[in-house]
Structure I
């Protein structure tokens, strides 16, 4: 047995032990969630930031946008490195860089510094999308859905709690405190990852320009990648069409609620966290394509209820729950389909999937506001339903091909 075969056998044994350890999987789920939560901490802190720098809330409102743009840029430029570099060390280094950017935000002396630091914070918060492809690669196909579903549960819960936690910490200790706390947490997670993850060297010898060029080649050569990515982009667009206009519906004479009630509706997203592991098991049992079909049916049902009964509180709540379930089911199932396509290319496949997904979400946000301004709630529901019909045609048309 040569050295490469012996190394592969050692890696296989280490990975089997890793997957058998639920504590490690739980740690990775928390790491994914807390890494991406950094993107959302600033949203409840904007008013405190505006007072700190003596600027208006409108002027500080671009800080979350810069963070999101940085995150999307990091997905495109950093995540492909997971297919080239030793993965454990890359994840640890990214946690280190993330810690530095959190400190940079916390010590911001002026709004320009804060703006640049916020962009870099988003840019380095992509650790979850290094961990997910890494775990997908080392997980057997018949367990991949369950394991990825567990990681997604941690991610969803962390995003849901991020706004509430940062708002509480900001009120009690000042907005900078949240970023100091997060920096300490990132250091702790880096140490845990170093202790619990095995070394995983990529067999690829591609240069960085070749990695980036291969994104276009993968997109061209893999029809399932295109189908899954554009499918979830349409679903995510419909999802955002609803969420960006919900506050307008709740503040209308139909309900006369304030924005705080709209925030409480976000807690319905816990449905996605509670069901992710179950959905992953269904993917392992039925196959990812079959679950995508079910997810699209759920999302269409959710929008139908919102359209017909959205003017009644119980109808609105039921529609949101079913829409959330459909969205998260489609996201997880399509993501697993993508991971299964090309061995040792999981990070680049994930990059294509996520960039197209975020593009669809941004388009949905824009179209949603436009539809509400012209056609109110009927226009919003018609647009969301239309986008989901397009996603269904793409999905079932792909099956025929």
Structure II
């Protein structure tokens, strides 16, 4: 018998929520990412519970137990029950009645099998009792052991139910799949045939999935496959993934943490921020990275003019595009520039310069100071 364990499962709050349902005669089954990640020894964050209890019954039981119940998705059968500050998403067993590729009309069910068949991938249709015993209604354990991602039942039908599953397939494969084994050919054929359905999704949803995908340890094989089957160009016109693998290699060499935005910057493309509906903050940072990378400034000057993090990002991008090595010293150089303070102020020059001439002189002196590797003193610069 396969079991799962971990603090996420045995903590009193989660056990109390499960007991709340079971004591009333209902099922309480942990499901999806928490079970999958526990079996893969990956971190568990979100706690999802499937049950045959209806939403109104879940709310009633939670209140009787002194727990907070929030109807976060009551139309789709989901109630968030908060215990000890930890959110537990409890969803009634469901089966799809009608779908249009963006949203589904669902009916509640009393059968676990109905709930399992409406999920996306076999690896995500794994359930577990509160004591850790795993239920595998669709053969997901075998796929998980081989790190193989497969759509449940018919791939084309699963995609037509929700076109976001195209990107979720690639995202999950990037995080948990076996890159050396390749991807399921039936899945890729279905994706290629229905990639046009991505046009029906909101750009925000696409952007969220892309950033999650790019945060994987090495998303380059998956992104290359997305390009080959036409998905990458569909969502990011003009994107070029040739610099992604070199960038990931450089990040590992310098022991720099993965940055989805940096990896998005190396892909390029037209109107990226619009295509993915990025926030103003992300849009500005993306532009700063690419602008700094396209110049010739060294690590110290980039650190001084921007900040150490952006300086390292810019140099990583530049080296990835040019397929050139990058010494580890860029980290300390960028930090040194970030901490440097220009010793001359406008007040030092105001007696001799005014208006535009004052600004020009400040810039000239600053350039001398940077060219001296930040070594010239205030007196030397003013003499």
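What the table below lists for this structure:
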{"quantity": "Test item: relative contact order in percent (Cα under 8 Å, 6 or more apart) calculated as 24, pick one of I, II", "calculated": "I"}
{"quantity": "Which of I, II yields 0.97 [Rg/Rh (Cα atoms, Kirkwood Rh), calculated]", "calculated": "I"}
{"quantity": "Structure (I, II) behind the derived value -28000 of helix-only ellipticity at 222 nm (-39500 (n - 2.57) for each DSSP H run of 4 or more, over all residues; to 500)", "calculated": "I"}
{"quantity": "Label whose coordinates, when distance in nm of label points 7 Å out along Cα→Cβ at positions 155 and 243 is calculated, return 1.3 (choices I, II)", "calculated": "I"}
{"quantity": "Comparison of I, II - label where mean count of other Cβ atoms within 10 Å over residues 227-234 is highest", "calculated": "I"}
{"quantity": "Label whose coordinates, when mean count of other Cβ atoms within 10 Å over residues 235-242 is calculated, return 18.0 (choices I, II)", "calculated": "II"}
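Every read-out reported here was derived from the displayed coordinates using simple, explicitly stated rules and does not represent laboratory data. Everything numeric in this text was worked out from a predicted model, so none of it was measured. Cβ atoms are built from the backbone, for glycine too; each structure is taken alone.
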